[in-house]
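The data blocks that follow each hold one structure.
Each value in this text was obtained by applying a stated rule to the coordinates, not by laboratory testing. Being a predicted model, the structure only gives us computed values, none of them experimental. Cβ atoms are built from the backbone, for glycine too; each structure is taken alone.
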Structure 1
Amino acid sequence: MKLMDYHIHNRRCGHAVGEIEDYVKVAIEKNLKEIGISDHFPLGAILDDPQFKEIIKRASMEVKEFPYYIKDIKSLKEKYKNKIKVLISTEINFATPGRALTRQKKILEPFMDDYDYLLGAIHDIKWHESPVIILDPREGSEALKKYGIEKINLEYINKLIKLVETNFFDVIAHFDNNRILFRPDKPNYSPNIWQKLLDLLDKIKNKGMAIEINTSGTLKGIGSQFPDDKIVKEIIRRDIPLMLGSDAHRPENIGYMFEEFIEKAKKWGLSHLCAYEKREQRLVKI
């Protein structure tokens, strides 16, 4: 079958290379059916302190660029409509269900009729007595040592629960992104944390959300896709829709290891993949 890649970045985010059109062209060369452009939503929506200016430039486009980003995708959607379906999305860094999400929604609102799906992602965690812990081993390894495996896993899942309960996002991106702190090993889930994670999957099922299979995990040194095989098996067991995303930051990584994942997951009972258009979910038989 012709596949879809729903997680694509471009040079606007400050840490990817290539224009959006470069990714569309490679997707056509690789015979993909659909490509979803989902670059990082502006961090400036929630970080407006001048001291974060350089961080924002390295992590996402600026707020003022966002309308042009949407305009570019719409133009490419029309230009390549006879060769590939181009979908409109953005990867939104979930901070809190309160003030931060309200500010993000304000910027998103003028374009709500354009989106095909919205990715919700977690790139950091924080609780009342902790600093912001970036989910990157270069910045978060000390926090892992200080607070311990159990606390890091707990707070990450707690934040995922809050994301799901907003009823705002369509898909959860890189579901177990906490794994990146444990690179190259895997987090050791205690019985209590594992049950909490299973309860979260039940909640996701009830909400009708999808979970992304993010194949960039092997490129990031964690040995497999996000989420881990053990979690994927639980997702399939619950018939939670799975959506493919390469998280490509280079055009050549579009569709990375999709076929390999599908062949593996078929043995666990995977029979369909999830697709989106105008925020309507549909299942595609593999």
Structure 2
Amino acid sequence: MTHINTLDPGASPLDYYGYELRRYREAAELTQRQLGDIVNYTGSMVGQIETARKLPTQDFSERADAALGTGGALSRLVELVMRSQLPGWFRQVAELEARAVEICAFQMGMIHGLLQTHAYARATLGTLDRTNLDDRTAVRLARQRIFEKEEPPVFWMVISEAALYQEIGGPETTRGQLAHLLAFEDDPRTNVQVLPFSAGAHAGLTGSFTLFRFASDPTIVYTEGYGSGHPTANPDTVKDCSLRYDHLRAAALSLKDSAELIRRAMEDRYGEQLA
């Protein structure tokens, strides 16, 4: 167990965050309990974050920044902390997401992590492994902060109709996830299209993939296996997957018709009646 007096701020972003939190708190002449009372967290929680035994949340960071007058330092640092907690093979992907001006994803059987709800993400991450599930869920959802940037990326997601009927986390969780997708109907920067069963054979039968496009850097294609990720800027691969994505979007339903199919799935399978 890390001891507060031996915390090394250079060991990791999480250790650095704890070190800085303690430094700001002590400069404000507050005990852990006093700071906890101000930010509506327990003193024990403050202590665990200071000693790198607990992940800080965005909410905690924003409250601590306000209480300690840090000028938003902890809120900025928490993004680095969250990214550092991703599996090593996935960290590069999170960096690509943060830098991309356009992200085009095709998903075969589930909703892309950038559009997952808390309950849906928790259910997917909890399959076979429930260790540190709350922290792992928070880390996944932290990636979605890219949409809060002043210039967020344009995000296109084409999903197989099967993803609408793959019940994950129970009917309430899946219903909530589908409702979340509908919340983007009027957002021109976040677009959801459904590839219907009626499309038959299609250009994505070999599996899910994501295209990352940048303002000046080459486009990158990302595919994923069990416990491994495969980003590549190989021109032939990029050209092939870009063509595949164009065909997938063309074969998918329009944005309006996709939303209607999502509504029908909610009504028919999960009993949600929408006006």
Structure 3
Amino acid sequence: MKISKECYLCIFNQVFNVTNRLNLDEETSSLVLREGAKRLSKYDLSFEPPIIASDIYSGVSEIVKKEDLFEDAKKEAIKEALKFKPILKKRLSKSKDKLFDACKIAVAGNVIDLGVNQEYDLTKEIKKIFEVDFYKNDYSEFREKVLNSKSICYLADNAGENVFDEILIEVIKELNSEVKVFYLVRGKPIINDVTIKDLEGLEIFNLAEVIDTGVDTPGFCLNRANKKSKDIFYGADMVISKGMGNFECLFDECGREVFYLFKVKCDVVARASESKKGEYMLFKGE
């Protein structure tokens, strides 16, 4: 998915928001903003948003001499998400369709996005998630694929969101005990996307093989991915893609069937996915 004119303003606003998040002084903020504008000006409409974001955030990191700009925010997001896990699993135990409701739980976690949103209300999102409908809903095909797959490539998104992914993966393995799940994460810190380091001590390692993709973009950009992760992506029977960044990199670009699971958070993605801002998506793309 290529950028639209709105993406320039969105990305530059993200740079401005980072200066506030890091409490930078005026001089350093000026350096960061000018460098962000300089780098942003290099890109025409042929580029994908995550590619540009990677370059912009790299520039910020160089100036402030901090690789993981969102380190504290990621830790806090995971800590908060873990508080909800026993509550959600209890609710799930009473579900008439655990897989469908686990998909809703997973997509609720997609609200944790500090690129698009500087603030989010996870409690509010979880309270309403079981009552909402997917704007696009290919659940029947999704369920059939889960039941019949020997391997699943699950593309992770944000830190904190991974806790809700664990719930979905656990249900998948209850329904298909033979399936092998690969959980693909970013290769280095980028915004609040999850890396292997962020997952230390969490349950995901008991549910899936966690794979460092080598990707330095906020989305699984295939031309930045290492061979192992690309082999898994194309070799798996099923791909589950979480979040807008992965959608932006893969939709109509990757040459294989992918099930996209995310909340629409901007008008550009709404247009690309033929949906509306604020809607929840579970759909199959080629």
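Structure notes:
- Among 1, 2, 3, which structure scores highest (criterion: distance in nm of label points 7 Å out along Cα→Cβ at positions 56 and 96): 3
- Among 1, 2, 3, which structure scores highest (criterion: mean count of other Cβ atoms within 10 Å over residues 40-47): 1
- If semi-axes √(5λ) of the Cα gyration tensor in Å, for residues 64-223 alone is computed and equals 31, 18, 16, the structure in 1, 2, 3: 1
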